[in-house]
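Next up, some structures in structure tokens.
Nothing in this text is a laboratory measurement; each read-out follows from the coordinates by a stated rule. Fair warning: this is a prediction, and the values are worked out from it, not measured in the lab. Cβ atoms are built from the backbone, for glycine too; each structure is taken alone.
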Structure 1
Amino acid sequence: MTQQQHFPGSSGHRSLNAPRTLEVDDVVVIQPKDLRRAIIGTSVGNFMEWFDLGVYGYLAVTMTAVFTAGMDSTWGLLVTLLGFAVSFLIRPLGGIILGPLGDRIGRQKVLYFTMALMAVSTALIGVLPTAEQIGLWAIVPLYFLKLLQGFSAGGEFSGASTYVAEFAPDRSRGFWASLLNVATYLGFATGALTVAVTTYVTTNVWGESAMTDFGWRIPFLIAIPLGVIAVWIRLRLPETPSFEIADEFQADHKGAEDSIFTRLGVLGVIKHHWKIVLLGMAIVSAELTIQYALTSYMPTYLETEVGVSNLNASLATVPILIIMSLSLPLFGHLSDKFGRRPVYLVGSISSLVLMVPAFMILQTGNIWAIFGALLLVAFPTACFVGLTASALPALFPTASRFAGMALMYNMSAALFGGTTPLFSQALVQATGNTYMPAFYIMFFAAIATVAIILIPESAGKPLIGSMPVVTSRAQAEELVRNQASNPRLDTQTMPLRVITTKSGE
């Protein structure tokens with residue numbers, strides 16, 4: 001008895017007992033309004049997560065005075081930066097739990113949970129007791145809330161990038177997925193700008209001690225209305241068509257452990273996709289080290305190693321983040337046109353070439369020179385970040401994509417990304433060499449260059465384990481008409497038993 005295969009069609013799901021060619025009704029057509037809603041719904045979560053990272057990063061010196069009062073200032077700063085690292089060290093646990101859960105119950109449900117947890121934990125930081133009130137015990141509840149944020153983040157970005165990648169049309173996935181990180185950097189810039197405005201207002205109205213007295217709480221409390229809006233938007237998101245099709249198709253492949261249509265979980269991903277996991281981790285590590293050096297560590301570096309005030313550090317960095325965020329769709333579009341690997345290589349090679357000159361320029365202390373140096377750091381960062389949500393989810397099949405992304409991304413974030421501020425500052429203090437952060441970035445860029453060459457190209461192709469995605473029926477008809485001569489169309493990776501015809505048949 002032949003096993004029936006299920007696939008999408010205009011009149012619901014039909015059955016098929018023999019291989020056949022791809023038909024128009026097999027192609028997923030995403031309406032523009034649904035695509036926009038998917039982008040907005042996922043972006044609010046990344047905005048929220050990075051708003052907190054921006055606030056915490058730009059308040060690092062202030063938070064040191066608030067939560068480690070009485071401790072040596074140098075060690076106090078490291079303790080505060082350790083709080084940043086702690087939130088990343090818990091991310092793999094969040095990914096291990098939330099990733100497979102997202103493959104089993106759906107992307108939308110997990111994204112709703114991560115958003116709610118992130119909003120609550122961020123807001124609670126704003127009401128914590130200080131070291132002046134309970135001594136050095138004040139650092140304990142701070143670390144606890146950073147752990148909750150990290151657990152949430154373990155499913156947030158991997159889930160959001162998976163969601164957007166599955167909703168985006170194949171031809172322009174790079175462009176549409178890049179919009180997710182536009183919100184990321186706008187969130188960080190908003191957090192940094194909020195700190196700058198709060199610092200300016202409180203110090204001018206209440207005096208120099210106002211920020212350590214109460215002003216530091218304000219940016220975190222702003223997360224309350226932002227969180228309510230974000231949770232409401234997430235609640236209204238639909239599930240991705242790719243997940244729904246793969247979920248229905250799952251019954252036909254139960255027991256087929258090595259099938260791309262089978263949910264593998266974290267252990268299965270490690271067993272069957274370990275090479276891809278390692279290559280992806282190499283790329284993500286390079287991306288996150290330069291990303292967090294620019295965003296979260298740079299304010300501390302400018303204050304402690306260059307002698308720039310907190311306000312000027314914020315004013316120098318925020319415009320860079322805004323410019324970079326607005327450039328991300330360009331890099332995403334270029335990856336659609338020329339491929340993911342060429343744009344990635346531009347990022348890794350420019351990281352090797354530009355980092356030392358950039359940090360040399362930073363040491364001048366001139367605000368305009370600093371602005372130019374930050375642009376040099378921002379360029380390779382944009383090359384990496386603009387491709388993250390399109391290139392990385394494409395490395396894994398739909399049935400295990402959330403789990404694969406969560407494992408790969410969060411292991412890199414925990415080991416190398418979130419520890420960048422801590423390790424960079426520790427290297428500077430241990431060696432006395434202010435260029436150590438540049439060398440740290442270059443080390444990971446060199447490894448990433450090799451990994452980029454080895455990963456498969458995914459631009460313009462349907463995601464592994466998913467049907468082709470387009471934005472109109474006309475595009476679907478064109479795709480089906482030209483399927484025999486389309487080198488980017490591999491029907492063997494689709495949740496449908498099909499064959500392509502040869503020209504002339």
Structure 2
Amino acid sequence: MTTTSVWHGTAPPTQWPALDEDLQVDVAVVGGGITGVTTALLLARTGKRVALLEARRVGSADTGGSTGNLYATVSGGVHALREKWGAEVAREVVASRADTVDFIEQLATQAARDAAAFRRCGMYVYAGSAEAEAQVHSEYEAVIEAGLYAQLIDMLPPGPPAAHGKVLRIDRQAQFHPMSYVQALAEQLVASGGRLFEHSAALEVNTSTNQVRTERGSVTAAEIVLATHSPSGFHLVQAGMVPHREYGIAGPAPGGAFPPGIFWAQGPERLSVRSLDTPQGPLLICVGEDHKVGQHDAPEALASLAAAARRRVQLSEVAFQWSAQNFQSPDNLPYIGKDTSGCYIATGFATDGLVYGTLAARIIAAQILGREHRWSDLYKATRFTPVKSARTFGEETVAVVKVVVQDYLTRRQHEELASLQPGHAAIVDLQGERLAAYRDLQGELSVVSPVCTHLKCMVHWNPVETSWDCPCHGSRFAPDGSVLQGPAIEPLKRKQVTA
């Protein structure tokens with residue numbers, strides 16, 4: 001089965017033009033996910049001349065690979081956030097996210113609420129194992145202290161699996177269709193005078209000239225916003241961030257029904273479950289099996305997710321399967337605002353990017369307009385938090401060094417190019433040179449350098465997404481070497497080989 005997210009499969013394709021001219025505007029926004037489109041729309045509504053550049057199609061990357069869940073809490077837990085930052089910061093984080101969910105509801109209503117499939121619902125956090133019961137109680141105490149209305153109840157609504165112990169219910173959370181929502185905002189952006197270009201990847205971001213160059217054009221702007229998850233090119237915040245991929249599957253809801261809500265299982269086997277109403281009947285969406293980019297067996301992760309979904313919610317038929325990327329900051333808060341390069345960045349959202357991305361758009365738009373924003377200091381891109389970041393930063397540094405040593409010094413097992421079978425890829429030896437080779441199902445060969453163009457780590461093959469993934473900072477490349485996901489800007493160097 002090919003990888004297509006449920007959101008891609010239930011939203012019409014977009015058809016915006018590619019950039020083929022040189023423009024001069026007030027603000028250039030790179031990235032057409034929820035962060036970039038919302039930022040561009042908010043600025044265009046104030047009269048700013050805005051150009052948005054999207055490498056593929058609007059909402060097609062990680063916005064289109066998300067859960068579509070909107071919540072005031074955080075995936076790592078408010079309790080853990082309070083332990084690291086204290087009660088006051090935890091309250092402010094929750095307040096900023098709750099306010100942003102309300103803001104998304106306003107935008108969804110303006111953009112045709114039905115098209116965005118926005119709905120309010122409850123959120124249910126439960127123990128997936130007896131060992132996780134204490135986590136649920138700790139989280140309940142933390143969310144109450146952070147200002148949310150929550151209850152401990154005895155049972156989940158009919159449908160999801162039985163819980164161990166009490167269930168944490170948090171009211172007035174929300175869900176929507178992320179791709180339909182972003183597409184609706186994109187239409188409003190253009191209607192407000194903004195320019196939007198698809199299939200217009202940023203090949204260079206020159207902060208000296210404030211110019212973004214694409215294959216067939218360029219945009220020169222007073223301000224540049226890098227709404228690309230990990231910002232394109234090299235930025236200091238990348239040193240401590242951890243790139244992860246998480247998997248999703250969707251299929252017909254067993255019995256043709258499933259209660260509305262966000263269902264999170266805590267414990268060793270974390271699982272997020274929700275439903276989506278479609279004209280063909282409700283679909284069940286299950287997300288989980290998070291791991292570091294390039295450092296885990298992707299088919300195994302997808303198989304484990306499918307097994308968990310069968311066991312816990314009786315999902316027997318899988319119609320969609322996909323994965324998406326997220327970046328976790330070392331101190332567990334996003335980086336939002338102008339960084340040392342002079343560009344505005346928004347990254348480190350972990351798996352909470354739909355709300356954090358919208359919050360980032362509000363903060364960045366306010367800063368560009370010269371306005372104060374209540375939460376800009378909390379998420380400042382240039383903050384320095386060595387004590388809170390030390391453990392994650394140290395662990396990630398060790399992990400990156402370990403991968404580099406394994407790939408460069410101990411050398412992975414290499415195959416011979418001639419033995420590479422259709423549909424497979426490998427690092428191969430050819431006349432003493434290491435190459436990354438993929439042979440498609442028709443037998444056509446694509447050979448590229450295995451050295452990531454970001455910071456020279458070695459890429460690893462991802463058979464689920466048919467991509468070369470960098471385990472160091474999360475860049476991803478197509479078999480022909482073209483960039484699928486930054487921070488890398490330059491493609492892998494192509495090699496002319498016949499075999």
Re Rg and Dmax of the Cα atoms in Å: value 22.2, 66 computed from one entry in 1, 2; matching entry is structure 2
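Looking just at relative contact order in percent (Cα under 8 Å, 6 or more apart), which of the labels 1, 2 belongs to the structure with the highest value?
Numbers: 1: 27; 2: 17.
Structure 1 gives the largest value of relative contact order in percent (Cα under 8 Å, 6 or more apart) among 1, 2.
Tell me which structure, out of 1, 2, gives 2.7 once distance in nm of label points 7 Å out along Cα→Cβ at positions 227 and 491 is calculated.
Numbers: 1: 5.0; 2: 2.7.
For distance in nm of label points 7 Å out along Cα→Cβ at positions 227 and 491, the value 2.7 is produced by structure 2.
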Calculated from one of 1, 2, helix-only ellipticity at 222 nm (-39500 (n - 2.57) for each DSSP H run of 4 or more, over all residues; to 500) reads -22500, and the structure in question is 1
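Could you figure out which one of 1, 2 the value 3.6 for distance in nm of label points 7 Å out along Cα→Cβ at positions 67 and 379 was computed from?
Numbers: 1: 3.6; 2: 1.8.
Structure 1 accounts for this read-out.
Using volume of the Cα convex hull per residue in Å³, for residues 123-194 alone as the calculated read-out, with 137 as its value, let me know the right label among 1, 2.
Matching structure: 2.
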Re FRET efficiency 1/(1 + (r/R0)^6) of positions 83 and 267 (r between Cβ atoms, R0 = 30 Å, to 0.05): value 0.95 computed from one entry in 1, 2; matching entry is structure 2
When mean count of other Cβ atoms within 10 Å over residues 147-154 is calculated for structures 1, 2, the one with the largest value is 1
